[in-house]
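**Student:** Quick heads-up: structures coming right below.
We did not get these values from a lab; they are worked out from the coordinates using the rules stated. Not measured: the values here are computed from a predicted model. Cβ atoms are built from the backbone, for glycine too; each structure is taken alone.
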Structure I
């Protein structure tokens, strides 16, 4: 990992779904409760099309579950802040705007359960395309890295 980042969100925010063709992330929630959604976009991967939901941090007001999640290139990722929260994330590549990609958070083909209604979204996240609309050059393939 070459860079560490921190983000603070108020309850009800939704970030994602984002993905990278060339970067891996590692997420940890030291404060608050986040619902993380992962969706494998990698054509030909054994888990292509699978969606996973994870709760990180202080789930249901309890103690921190101390779970972290590694997100490989080609896996779309996002989170909803179910409480006010802090997320830390490590990345294995320097910022590259050409590798900041996204897919619609509410795509019915992905079937994400965010745990929030009427989420607070950025302009970017309101305008991401559905998975079926991704152009071929922006579709991850298999488990390849460069």
Structure II
């Protein structure tokens, strides 16, 4: 019975992460297109710069909603709220950014696929990386004794 409840909570959490991830993707994607098409029309390496700017905007959006909406443990305790937690959250995001930039280079420069389509494909992979990394390294369920100490 306990395992079933735990699985259900994990599924709800992942669904929330998908909602937040989808919203963060819209922030990221919108910022990418805005920067590439409007703000940086003649900037060298504009695609990669715009991709990074969009990713950072999405990262900040995702962090705020992850600690306020997605991860129950962050709402019930201070897990995820420290500067170190933000650094780890960001490091996982930077790895995701690296995966994103690599995917953009592979898809756009080497395979000659439209950048918007590549971004959508790469985002699905990076979303899974980001969720698993953040769940395992920041928002993991602490041991029994740690849970009790968070309540103090």
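**Student:** Once distance in nm of label points 7 Å out along Cα→Cβ at positions 43 and 131 is calculated for all of I, II, which comes out largest?
**Tutor:** Numbers: I: 1.4; II: 3.1.
Structure II gives the largest value of distance in nm of label points 7 Å out along Cα→Cβ at positions 43 and 131 among I, II.
**Student:** Now for a different question. For structures I, II, calculate Kirkwood radius over Cα pairs in Å and state which one comes out highest.
**Tutor:** Working: I: 15.3; II: 16.5.
Going through I, II one by one, Kirkwood radius over Cα pairs in Å is largest in II.
**Student:** Work out the source of -500 here, i.e. which of I, II gives that when helix-only ellipticity at 222 nm (-39500 (n - 2.57) for each DSSP H run of 4 or more, over all residues; to 500) is computed. Each step should come with its number before you reach the end.
**Tutor:** Details: I: -500; II: -24500.
Value -500 for helix-only ellipticity at 222 nm (-39500 (n - 2.57) for each DSSP H run of 4 or more, over all residues; to 500) corresponds to I out of I, II.
**Student:** Compare relative contact order in percent (Cα under 8 Å, 6 or more apart) across structures I, II and report the one with the greatest value. Before the final figure, lay out each step's value.
**Tutor:** Working: I: 38; II: 22.
Comparing I, II, the top value of relative contact order in percent (Cα under 8 Å, 6 or more apart) belongs to I.
**Student:** One of I, II was used to compute Cα Rg over 2.2 N^0.38 Å, for residues 11-90 alone, and the result was 1.28. Which label is that? It would help to have the intermediate numbers written out before the result.
**Tutor:** Values: I: 1.09; II: 1.28.
Attributed to the structure labelled II.
**Student:** With FRET efficiency 1/(1 + (r/R0)^6) of positions 51 and 83 (r between Cβ atoms, R0 = 25 Å, to 0.05) computed per structure, which member of I, II shows the largest figure?
**Tutor:** Numbers: I: 0.65; II: 0.40.
Evaluating FRET efficiency 1/(1 + (r/R0)^6) of positions 51 and 83 (r between Cβ atoms, R0 = 25 Å, to 0.05) on every structure, the highest lands on I.
**Student:** Compute mean count of other Cβ atoms within 10 Å over residues 75-82 for each of I, II and report the one that scores greatest.
**Tutor:** Values: I: 25.1; II: 14.0.
Going through I, II one by one, mean count of other Cβ atoms within 10 Å over residues 75-82 peaks for structure I.
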